[in-house]
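J.: Presented below are the structures under discussion, each in the form of structure tokens.
Just so it is clear, none of the values below were taken in a lab; they were calculated from the coordinates. Not measured: the values here are computed from a predicted model. Cβ atoms are built from the backbone, for glycine too; each structure is taken alone.
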Structure 1
Amino acid sequence: MRPVTRTTQTRKSLAARATALGLAALLAWTAQGLAGAPAGAGPSDTGLKGALDEILTDPRLDGGAAGVVVADAATGATLYQRDGGDRLIPASNTKIPTSVAAMALLGPDHRFRTEVLATGRRQADALHGDLYLRGTGDPTTLAADYDRLAARVAAAGIRRVTGRLVADDTRFDTNRLGRSWAADDESSYYSAQISALTLAPDTDYDSGTVIVEAAATTPGQRPAVTLTPRNDYVRVDNRATTVGTGRPDTLTIERAHGTNTLVISGEIPAGASPTKEWITVDEPTGYATAVFADALAAHGVRVEGPTRLGLRTPASARQVAAHESMPLRELMHPFMKLSNNMHAEALTKAVGYEVSGSGSWEAGLAAVGAYLAEEGVDTARLRQVDGSGLSRMNLFPADQLAGLLLAVQDAPWYADWYASLPVACGPDRAVGGTLRRRMCDTPAALNARGKTGTLTGASALSGYVTDAAGRRLVYSVVLNNHLASSVKDIEDAVVVTLASSDTAAGTIAGPVRPRAERRSAAPAAPLECSWRKPEALC
């Protein structure tokens, strides 16, 4: 059952703020903090304006755009804003509205369910009918989960299926790729196809991909290629060669356009470390079903008929086995910590199905937009076309991101959602996520939480930090149109300045200047750092 929406709760929250701040202060907060006041508007006697303004004079931002907003998390009062109302590309900060809408509309206890169902009649160990594999969008299903489903089919006494193996992915529509996603990202794992029935090869839950590893052999021979999970759904076209020690490593792995042929080319020197890539598959429904079919065979279940994809399960079908995902509150961690695009898109379509019965981007984004409006976000001033931020058509003002971060603090699921945000200099990927190598040895370390975002010429960081006197702050920094490979240390300098200062007393540290050490820790390539496999740079 769909959770009750928070329209009434949001109104009560706004009323409480009006009582605490007075009507005049609330109006000032709304008009100035969330509607885009002139550049630099807000208190100027604390020194915060001067400190942050100086950070934003970094020459890497010359000719670019910067939207920056800082607010008191308790009162909502705007402490600093620079061009906060300008619409900029948020990159993976788009996951902020997607994730909070998913928590509100699906609920933190929501679990995706994958089922095996049967039609026809049973006779001894034979099923005279069809076996259906039905998915509801779980982006975390592993090969081991499909193996357990197959084991349960065998345990139910079915050893022979005279009919077909049918894959039911009809919970979502058949649009596999998001709007304006780059064509040259087709085989890149962060741009995988979206299906209600898919498979992840690892516990980062990179759904819709296969791990391909090519290892050097004897010079003159082809490298040895392995797939995880093992499957015959993708075909390997190994054109590469092992060469002598000391030669350049030029080996590449790509999927040929519109096919499931993995092309291995180039050279790998003897003794070199294996080349390992996460590559998308074409049509993940078929991929998941092929792995499940292999598992059935391994457990002694023979399907005599063909495999069919994309058919709806009859209402008369009987459940044979089922698998449930982790609850959404737990799924939020790999999703947000590692900025997983495919989780964002699966949740967007799942929200669409929950709210309107349509598992499409259009329905999901409409539901997200309606929720944002309930939370006081001015949706007329933004554009969201996917759930992850992979599209460059997404446009968000920093003040709307900051306003949303303020508004959700009273949500019953907020603590679970807040825990999913990356932590500055967190000790490992499960805590620090995309911030684990940023802001170390500063007052922001293990203090600031935020969602990162990176595309070519677009960078963002929005979240929460506690200042030196214990005052909790909300911040949003969105930087666009820069030519530098990274501006992450500029974002860090803003947050570290906040963490180092007593913003209420006007004792402002710095400004903290962007440092070369931070630049070297930031990703050199124009991608979200967690998207760089196998070893993330964050």
Structure 2
Amino acid sequence: MLSYTMKMVIFPIGCLLVMVSSTVLGQASHPTLMIVTGILLIISIWAERRYPFLTWIQWLILGAFHYFSQLNWCNLLYYMLIISMIQDKQRMVQTLPISLLLMLQYTIIRLSYVPIEAYSLLVSLFDLLTAVVVIWLYHTLMNSESEQRKLREKNRFLTLHDPLTGLLNYEGYMQVLHKTLEEERSFLLILLNVNNFSGYKKESDDPWCAVIKGIGQKITNQFPESYGISRYAGDRFAIVLPQIPYIEERISSLLSNQLQGLQVSYSISRYPRLSQTLQQFMTIAEDQLIEQQRSQWIKNEEEVFRSERLRAVGELAAGMAHEIRNPLTAIRGFLQLSRGQSFNIAPWYEVIMSEVTRVTDLTGEFLQFSKPQAHHMKPEKLAHCLERVMSLTESDAASRGHRITLHVRDESVCVNMDRDKIVQVLINLIRNAFEAMSDPGEVHIDMIQEGDNVLISIADTGSGIPERSLTAIFNPFFTTKEEGTGLGLALCQKIAQDHNGSISVSSEMGEGSTFTLCLPVESGE
């Protein structure tokens, strides 16, 4: 691109050389008019910035100067004027007509003082072709320079800016700070850190990128007077601001209105109030942000703990109702049987009272929901425990039309256990077996010792458990029953684990299910 300074130098020199050459060679037809038009051309070049209309008549002045000088060397001035006139135009279709018209003017004036012959006509043709080539080369160079300039600007932008948000990166952020210090201005530095995106409504194929870009845009809109806004370290933003009032209110408005649903920690630092050096200032600002993050983390942990505690209370309440229902069902069954004997409960009095006692114990234990108390854990024969379970479930089996059988292969097997807890587990598993059989069926209880463990299997002839449910049946609140709490099996598994044991299940659709309680055998017996 032809600069204004080059025009100020080249045109006067070119005009002067043409005037001297034309005079020496005796080419000038009117020397006075040549000098006058040459001076006018120089003046129009020098004054075009102040009087822009002169650019529209320079070609006429140049033509007059060429005519009176009658020297072909004016073609240099024509090319300079062409470049001067087209340098603001980007497309060749705009510049080619201008260049051809000026070269046509040059050719017509040239033919006015040279003999019109084949040589002169061919030279004129080559002058026009030269103009086309010059314009093409000019555009090629301009396009190349433009691409290089864009590439340099892009590289500089990427050096100082974050490609995702368009905000400054850390290097650009530091440049803003240093520039602000060089101008000896006081400023505010706000650091924002996004802790998580869990509560943020986001609709994008790449939610994280969409949220980060949205945050950057909202911060930019909230603080248009900032010296610079930066995003660095992933989800951290820095805002360099002049000393403005009500900054706390503006940040609160940003967090509550624009960034609602995000957990954001922030710190506000004032320079030079906190320190006199930039390094100390940034260290203090970062420390303040870390302290804010720590406070937020502690608050979040407290919220999680409170939520877990409330959830445990809910599980306790539902589980308590679920477990108390079992002994109450047994008591109700015995009372119904006593109806046929004029409400004589003497045969079942001891069992009923033991179940009432178990309800009382269950209430106390569920209030703590902890492992069995140490003084309740003692070695007992598992066969006695199973006999008690049989006595408590036979009436329920009879009322449903089911048949329940027990097979104990070794009655001497002892387990260190809380007997009532194990009774609770077995009754739960047996009642689940009853409920799994819509038609009268059979429940088989089998106890066998395998190495250091004893296995108690409870098999039914029900419809079976779907495969997709097998992995979830021990999860709290998972249930396939319309009125179930989903805590029965979860509590059974917990009790088994408290006894260093476990419960497993196998099932086949249409054939039935088998739950197996595995407990360690007491080695002292």
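J.: Looking at distance in nm of label points 7 Å out along Cα→Cβ at positions 427 and 443, point out which structure of 1, 2 has the largest value.
T.: When distance in nm of label points 7 Å out along Cα→Cβ at positions 427 and 443 is computed for each of 1, 2, structure 1 gives the biggest number.
J.: Starting from the value 1.13: which structure in 1, 2 was Cα Rg over 2.2 N^0.38 Å, for residues 83-346 alone calculated from?
T.: 1
J.: While we're looking at this one, here's another question. Comparing volume of the Cα convex hull per residue in Å³ across structures 1, 2, which is largest?
T.: Numbers: 1: 145; 2: 317.
Comparing 1, 2, the top value of volume of the Cα convex hull per residue in Å³ belongs to 2.
J.: Oh, and also: Please compute distance in nm of label points 7 Å out along Cα→Cβ at positions 107 and 339 for structures 1, 2 and give me the label with the greatest value.
T.: 2
J.: Still on this model: Have a look at 1, 2 and say which one yields 8 for relative contact order in percent (Cα under 8 Å, 6 or more apart), as calculated.
T.: This value belongs to structure 2.
J.: Taking FRET efficiency 1/(1 + (r/R0)^6) of positions 91 and 395 (r between Cβ atoms, R0 = 41 Å, to 0.05) as the quantity of interest, name the structure among 1, 2 where it is greatest.
T.: 1
J.: A follow-up question, please. Thinking of 1, 2, which structure, once helix-only ellipticity at 222 nm (-39500 (n - 2.57) for each DSSP H run of 4 or more, over all residues; to 500) is computed, gives back -19500?
T.: So the calculation was done on 2.
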